[in-house]
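Asker: Listed after this line are the structures, all set down as structure tokens.
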Structure 1
Amino acid sequence: MIVRMSKVEIAGPKGLLQDVLSLLQESGIFQIEPTTLGFVEKVEERYIRPFLPDERSLSERLFLEDLKAKIGELFSYLPWVSVRKSYIEPRSIIDTIAENLKRHSTTCRGLSQKKEALQKESDEISRYKIFLDAIESILKGIEKSPDIDFIGLTIKDIGAVEDLKALLSRLLEDRFELLTATASDGSLIGLIIAEKGLSERIRRLLSDERIPEFTFPSYLGSLSFPEKIAFLKERIAGLDSEIKALNKELERFAARWMPIYERVVEWIDERLSLMRTTASVFETRMCFFVYGWMPSGNVSKIRGQLMYAFEGKVVIEEKEIREEELERVPIFIKNPAYFRPFELFVRLLPLPRYASYDPTPFIGVFFPLFFGMILGDAGYGIILAMFALFLAKRFKKRRNVQDASRILLISSIYTIFFGILYGEFFGELPKILFGIEPICIERRTAVMPVLYFAVTVGVVHIILGLFLGVITSFKKKTKREALYRLLNIIVILCIMALIAVLFDIFPDLLAKPVIIAILILTPLLFFTGGLLAPFELLKNIGNIISYARIMAIGLTSVLLAFVANSFTGMTGNVVVGVVVAGLLHLINIILGVFSPTIHALRLHYVEFFSKFMEPGGRRFEPLKK
């Protein structure tokens, strides 16, 4: 329901402003209005001006914003770790925190820069790792000698190996050895082994043939090939160890200090929020004034808190809400536990205006009713109830999933109830297996009674919506609109009575007075609703007829369940038949979740809510931590 709101003014000495705002923030039930419109009479406006923060407040704000930015910089150096929550109160030690932050930032910046440099070197050297891993298997069986030189190659085409051997044979007369190995990335690594005196000739040949020699970092120029290999492997391992050590050091620092700094950031945000709030505060030479809204039930609570905290120096006054201000009143919706999950559906719509109604209780009553009427199978209802309980247990911390699971559980209970009335348990199994007849009607054969029932529910639903619209119009003091909606209700009831006479539900004697009543009321419809009044009446009747979808969609579900059960005996194999029937029932259950949900919501959003709910409400956004 829409909580009744109060328009209030809070006033006190200017020196107590921040403390008062802190108390209001702690309570979390007061929304500040940034204008004096509707709160201050024109005669008083010349004495009241927007609150101007003093030099001290501006200095504190700049200090806190700078401190928050520096903490953000510190966090950029730290890894993410799961940390405990700190409950320190930063206000009294903020200067100490600022000093520690300078030292911590310098330390973490140095560690981060060192890690970045090592990571950069590691990235540069890591490109050699594939070559090193492949060449190691070649070097294992080779004797290292000062007179022997090694030349590494990266060979792109495996067919080029034999051509390269032929070229080297002509140049060196078999005074060489060419060994190859396949690297982990699939490339071919080659190693030429020859006397040192032949190295230059080999390199010239490779250059002339455009065969790339594998090059090492320039700072390893004085080392032999095996020494270069050994150095790079050792350096890669050393870099990994150094980076891991730095990560552990940063993680230890984060585990120790991050909770404190996170709490400081939280406190700074709260403090800055209060300072920004002062832009919506007003003042005279001696006092401050805060204007805003809060739930009426909390006014006395806040009055008592202000009295206790400030010994009567700060007062709160409740002001009258004028008719022209109804659109400005913020909307705060609060419902009992049963209806609260259905706010999930209402959150999809714009907020209703203050003088309108919260549609949550109505959708909480009729949505599961429509859902159960459409699906109406006790077996399906049990499956959906189990699935709803699973969702509620699996996603305990996700509010939307929790709300959806509770809605599904309630709807499944209605589904079981109507399934018992219809005699449906995975279709007509109770009748097939045990000869149990439906308590009320069998939907598959009694189409018309189900249709009458669905339309009757539609009449009740639409008339209820129109009646709520009448009350809403009286609240807004638009008596002509209220009378027009009331006449619509009467005419619809007369038309329904006339139809009942035609179907011999009511006696024929009732037909004449009903027709006379319709003829008398029709001009009044034109007078109160204008030239479009008949079209609006036809629209309402069309809305009622659209409730026939409850019967139609439910009948589709019944027939699909019937087809599923029929397959059990048609396949000639019991196992195959049960599997096919199970799959069809599964499809029917899935459709039985989405289809009733969509159509039940449509009946509410389009047919029902339009009769009384006026969108355009302003969300209640209280000052809070």
Structure 2
Amino acid sequence: MKLSWLVLFLMVVVVPRSGWAGAPVPMTVAEISADFDPTAEPLQVTVVREWEENGLRIRYVTFRVGTFKGRTARLAAFYAIPKGEAGLPGLLHLHGGGQRAFLHEVKYYAARGYACLSINWGGREMEAAKPGDPNTDWGAVDPTQGNVPGYFNLKPGGKYLDPVESPRNNNWYLLTLGARRGLTFLERQPEVDGKRLGVYGHSMGGNLTVYVAGTDRRVRVAVPSAGGQGFRTMRWKLLPQQRPRVPRGDVELFRDTLGFQSYAPHIKAPLLWLGATNDFHGIMDDTFRTGRLIRSASVRYAFAVHLNHRFTPEFAVTCPLWIDQHLKGTFRFPGTPVSRLALQGTPRLAVTPDSSHPVDRVHILYSIDPDPQARFWRTAIARKRGDDWVAELPILSTSQPLFAVANVHYRLKRPERVRSARPISTFAVTGLLHTATPRELVAGQAEATDEVSLLIDDFKHRFQDWYLLSADNPHHWQFWTRKITDPKWRGAVGARLTFDVKVEVANQLVVVVNENFFRGYRGRQRDVVAVVALEGGGWTRVSLPVAAFKTPDGKATLGSWDTADQLGFRAYFDSRDGQLVGSKSWAGGQPQFRNLRWTLPRP
């Protein structure tokens, strides 16, 4: 049914200036897109400060978003361009939760030849702000993290727009409007080519990237990282005990107007999903599921292995490379690796990389854990056969699901600078995720050929199945693995965690176990530690029973290896209640390890 001219007039002209009163409630993403014209009203830009730095011109600005419930909302932002250049592609940066507009982001991309705007949607104090400097002011509404319930809300209230249940009463609705006004800011700058605009963001900024890409046709490239995947209000079929978050209001209305799966079919811009295999926020399985709904644009994936909410440089560099391809035409991104999962006998994955770049290596991974946040990804032995890389995926049982994926690592023609890291000479692209249910494994005649192992890691491949944090720091290094949560390497009743370690001088090594890590459905998450005194010189054998792992306050111990999800070696551990275990002044070089294993009591 066609809208009357009066309703159309109220939506397009009156509503943006009158606090949205009387406007029809949007029921679909298409209606939300048409609900607001981000170019209709003046931006009223104020330049708070302007300076030059390393050949860049940088501005601290504020601009108008709109008028909501009779009060004006304004955003603060940083804007940077390479000095003296014109016809620049424009790039909108959307920060993550609890963060703020970043100078380092606009500087990094301006140095790469972009006009970059980083909006301060969360309203935290601007970086290097001076007394009296204006900041983001949302006026009568509050879509910031000072109003956390607003991210899952549809109901009316004092901080929300509509007097009835509506997606306009959700924080993401307002934040998307603000981000779209950021695109308007970019296209109206004299040095910007308004036909070449992109958007990227991390975590909550990744969420916002998908909302913007799904509602604004000006977007020519998008990179959401660690966020923006759909199906958040739906249970995982292979993990029925997991409980999704339920919005305040009509669930179906929320899914239709705010669920990312409803935005995906509207995305027309090429999109790269940058993620981590164990991200707590950007769930890997649901990211692929959402990506399949994008029909009118090319999609790529880059998932850093074992990590949560962060990336190694060879994955992080994919973001600027993808943007370079679609806004500047200076790079050609390889296609998604073609992969095929065969189930008969011992399951195996065959991978055929795009050969447009020299292949450095192919990393094939698999897991049997249905929980994408906590699963351990095993490294399979990949062998090259013609144009393919093939790896067997031995399993212990056909009663558990199987997940398989591959990362293809390519060599770059020249090293690329990555923010906060050394220049990188390789980059990685992730293939599609394969999932086989227990029923499919049985139907495919899969065979269980694997065996339980007491040897967890001999370190012949160094830290292949681990992730390292602050690895180059002499005092703050951390070495972590989820290997002990896999049934192949899980400790039996009475088993002792045993390993050999060598240090240069006397130190205290802190061994940490995370219990029920991101598995709230199984029990309370806890950190337990064991402190080992080491003498410098030769190898020392350490053997720890389950009771050696205690909470930092010493009041409770780990009850069973069955609930142990992560194992960490650290110089020190800061507990959640502020207790320090170990020392922040590790002496000498980092420890060496060998033969991490379970030892069983003698019969």
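Asker: Assign the value 8, calculated as relative contact order in percent (Cα under 8 Å, 6 or more apart), to the correct structure from 1, 2. Can you show the working numbers first?
Answerer: Values: 1: 21; 2: 8.
Attributed to the structure labelled 2.
Asker: Out of 1, 2, which one gives -20500 for helix-only ellipticity at 222 nm (-39500 (n - 2.57) for each DSSP H run of 4 or more, over all residues; to 500) as computed from the coordinates? Don't skip to the answer; put the middle values down first.
Answerer: Numbers: 1: -20500; 2: -4000.
Of the options listed, only 1 reproduces it.
Asker: Work out the source of 1.20 here, i.e. which of 1, 2 gives that when Rg/Rh (Cα atoms, Kirkwood Rh) is computed.
Answerer: Working: 1: 1.20; 2: 0.99.
The value was obtained from structure 1.
Asker: Moving on to the next point. FRET efficiency 1/(1 + (r/R0)^6) of positions 425 and 449 (r between Cβ atoms, R0 = 25 Å, to 0.05) was computed and gave 0.75; which structure, 1, 2, did it come from? Let's see the in-between values first.
Answerer: Working: 1: 0.75; 2: 0.10.
Label of the originating structure: 1.
Asker: Rank structures 1, 2 by FRET efficiency 1/(1 + (r/R0)^6) of positions 497 and 561 (r between Cβ atoms, R0 = 30 Å, to 0.05) and report only the one at the top, that is, the highest.
Answerer: By FRET efficiency 1/(1 + (r/R0)^6) of positions 497 and 561 (r between Cβ atoms, R0 = 30 Å, to 0.05), the leading structure of 1, 2 is 2.
The numbers here are math on the coordinates, done by the rules we state, and not lab data. If you're wondering where the values come from, they're calculated on a predicted model, not measured in any experiment. Cβ atoms are built from the backbone, for glycine too; each structure is taken alone.
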